[in-house]
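Got some structures for you, see below.
Read the figures in this text as sums done on the coordinates, not as results from a lab. For clarity, every value in this text was computed on a predicted model and none was experimentally measured.
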Structure 1
Amino acid sequence: MRKFPFPYELIKKDTDILLFGAGDVGRQYLQSIEKTDYCKVKCVLDNGYKKFSNAKLPLGVNVAPPEFVSECQNYSAVLIATASPDLADKFRQQLLSLGVESNKIVFAGDGEKIELAEDDGGETLRVAVMSLGGMGDDIISALLLKGIREVVPKNLILDFYCKTYQLFEKLDFVDSVNHISQFKNDNEYDVVLAGCNFFSIEKLALSKVKRFSEKLYMYLADMLNIYENILNFEDANSSSRLLKYCEILGKNRLEQHNIHGILPIDRNTKLQLDIDIDAQNYLNGIGLKNEQFITICESSAPNYNHDTRLWRPQNFLALCDMIIKDFPDKIIVWIGNDITIDISNKHSNILDLRGKTSLAELSVLLKCSELHIGLDTGPTHLRHFLCGKTSVCLFGSTSTYAYEENVNIRSDKYPCSKRGCEWVSKKWLGGNCLIAPKEDYALCMEAITPQEVYKCVYSTLYWQADLDGREFELQCP
């Protein structure tokens, strides 16, 4: 399957656009937008719109006849989604005849599965890594950059593009860190990698890489082999075969970027994330004391209306009531993006900071809290690499790639619970439960009760405080 990277350089971020073409190219563009939330697609236009009447496209967009463009307003561009320059010219003329302004019609050109480049003889190897996921994916992707730097210590320019770029601006092994929207084109680099679970190769000057580093050459050649024999050049981010392969090899999520261990990184690799903020002043300003509060995150990526990783907000509230009853001196701080339930008047021990923190402030809260309670989402990963302190983490649809210091809770009530449904369906994350599609929450998460979670929280708080010299064994479902 040929790859058609989304042309970020042609589209302004956070604008509304139209797509012309609902085929393979259009679908790949929609998938990229779905992962990065880069812009909004108001509609997809296609001459064969009737055959797409029942099609489920990424982002849930509708397919309409080209004439529908006259009813669309306030769009910045019409992006032609085809691999053929001849067809693109035909579509351009069609759009012009329908009254679309010439400067609003854009075409990215022919796409390639991998752009194989020649060795330009330069004395510097230029590598770009683009993380297309959320905070957790960005953090884990940073480990890959660390591995690349270790095998190419000299004459390397290593740039990182991601959403949560502020977290990585002080990493000493990266030359520059930028928002994903700042990536312009492949011409500046010899190697371009992009992805989440497993990186796809957008551009590769393999002979030049070999001149600089035998290890990096072996790693990239291994990636090509995995494409050919495991992924069959399909979209790596939507392939459950990758997870199965990792399961066979005994690898977890932290090692998916380095399945065969060629680079010097693994599940125990450390990542020093520095916080550019005075932690004590921030805590004092909101009335908190170091390690005297608990953080809770009930939300996930803000671009998903539905998420199979979620636990009901009412369950979190019931859990808070139990904690406050037995630990009245604890302040519970709710963090995250989504505000799905009003907790402003629930209890004086609850502090609602959802949607009110910067990344630096969120980092302070996660680093300084006595305990974090949450889901298999970005804040849990961030806390691990900030301080390595305990989190109580609820698992459902995702495979358990948990950190050793955490208390990890997973129900075994359903056959799918043991491994999760991660990437079994293309909409496993933003859609509904596979075995109960009409339910609001995934059954694997519904099977976890507040009482079961509280047993773990209670034991963890007592164990950490070591009250009266007693030791408590963690007993969790």
Structure 2
Amino acid sequence: MRPRPAGWLIWAAVVLAFIGLGLSRQQYLAVDRALNRGQSNSRLDRVRDYLTDDGDVRRYFAYAQAERGHAYPSYYVRSEEDWRKAFATLEPYDPEAWPTVFPPRPLVPYRDYLVEYPPGFFLAALPPTWLTSEADAYVLWFAAYMALALTVALWLVTWSIRQLDARSLSSDTVAAWAALAVLLLGTVTIHRYDAVVALALAVGLAGLAGRRPLVQGAGLGIAIALKATPVLVMPIVILHALRERRWRDLLLLCLALPASAALVSLPWLLSAGHHVVAVFRYHADRPLQIESSWAALIGLLHALGLGTARVELTYGSLNVVSPAARILAPLANVVTAVGVLVVYAVSWRRLAAGSAAERGRVALEASAAALAVFVACGKVASPQYLVWILPLGIGLSLTAPRRVSLVLLLLSMALVQAVYPLSYGSLQKLEAVPCLLVLARNSTLLAWGILLLRRGGVADPYRSSRSGIGWSR
């Protein structure tokens, strides 16, 4: 008798709970008021209040509704100039105080209103609006969409690693450990659009494992159009193709990657024109986000009386402002760039030896390590960034000879919720303990990424006798 897929059942139970146990907006506001006033001691109320976490999803809903010319919550839909005025005056976050607007025509993203994400974002935001124009229903459909994206990403990662490593890796095992990772990481897993970024990355890396350069380029191009940061993976796949001397595949990859990114972004590039650059100005001007290592270091020094700092709500996040931040913000960019270059250099050396399967595994490890460096060292370290790493990270860690890799990855995810939401109020006050938790989270993730790159630390020596070719050419 075939064994029951217990891991997938656990996975389904976890994601369905995250989807279905949240509250409608009116229920959330009522429960939140009751909890803040001490009028409710219900544990279920607290759990459902936590599982709602729909602020970002409602932002997506507003962007998508405005783009379609439908009624939208106006707090989120403003021009770049209006947003900069709001940042300058430290306008409080209060979407409920703003009216619903019924536009006379569809608005043009980037031109008529600022969108803080690249044009590919609309691949994630628009599909749920085809099913509903009601905000609460949109939240549910969106979460289900993200859960489906992560499910497919897990399957693809399992397939990819099995092509490159003779050690058995069951998708059921991956699903069970991924369910634990989701519980540790929290609601950001399916209440942000980063799950589709993880899926696009998984498609691209499956193309690498199966030597399908068009699939590889298409997946990575879409990932870049969605969030831009996956551009860090592009040099790794190019280095991989160079080491293997697959010149035709390299040409196809370099054609497919920009073509897919441009195709996905084209409707908004054509309609908005040069206004699209506003999204890059937005992120270039962002200060140190409160969960970055640099902001946590400033906060810790402030808590110890060794400096002054304050927290401001700007650019859609809580950020640390201080004299030190003016120095550390550009330094964060430099350190991140250097760290990623080190990943490339180590990868180039490791790609020089071994079989095709070994080189494929090195490329996967380097891709995960580059993303880990970006999160740990960058000036913005939102918890949802770990969603990009989750499918690939679980698969790589489960096939590592040393289980410390899996422990480090899961610990970094557990520390996410220790920071947000459990100690977020204290972090906003720049207290010492939550700042230390942020530093521990980011350091643990960085240690995991370093371990991936160490020869003999994760996947070396390989024992694979496979050719690493999944799809016959």
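Computing helix-only ellipticity at 222 nm (-39500 (n - 2.57) for each DSSP H run of 4 or more, over all residues; to 500) gives -21000 for which of 1, 2?
On the way: 1: -8500; 2: -21000.
This figure was derived from 2.
Can you spot which of 1, 2 the value 33, 23, 11 was calculated from, given it is semi-axes √(5λ) of the Cα gyration tensor in Å, for residues 95-262 alone?
It traces back to 2.
So if we calculate relative contact order in percent (Cα under 8 Å, 6 or more apart) for every structure here (1, 2), which label has the highest result?
2
Rank structures 1, 2 by mean projected area of the Cα convex hull in nm², for residues 351-438 alone and report only the one at the top, that is, the highest.
Sorting by mean projected area of the Cα convex hull in nm², for residues 351-438 alone in descending order puts 1 first.
For Kirkwood radius over Cα pairs in Å, which of 1, 2 scores largest?
1
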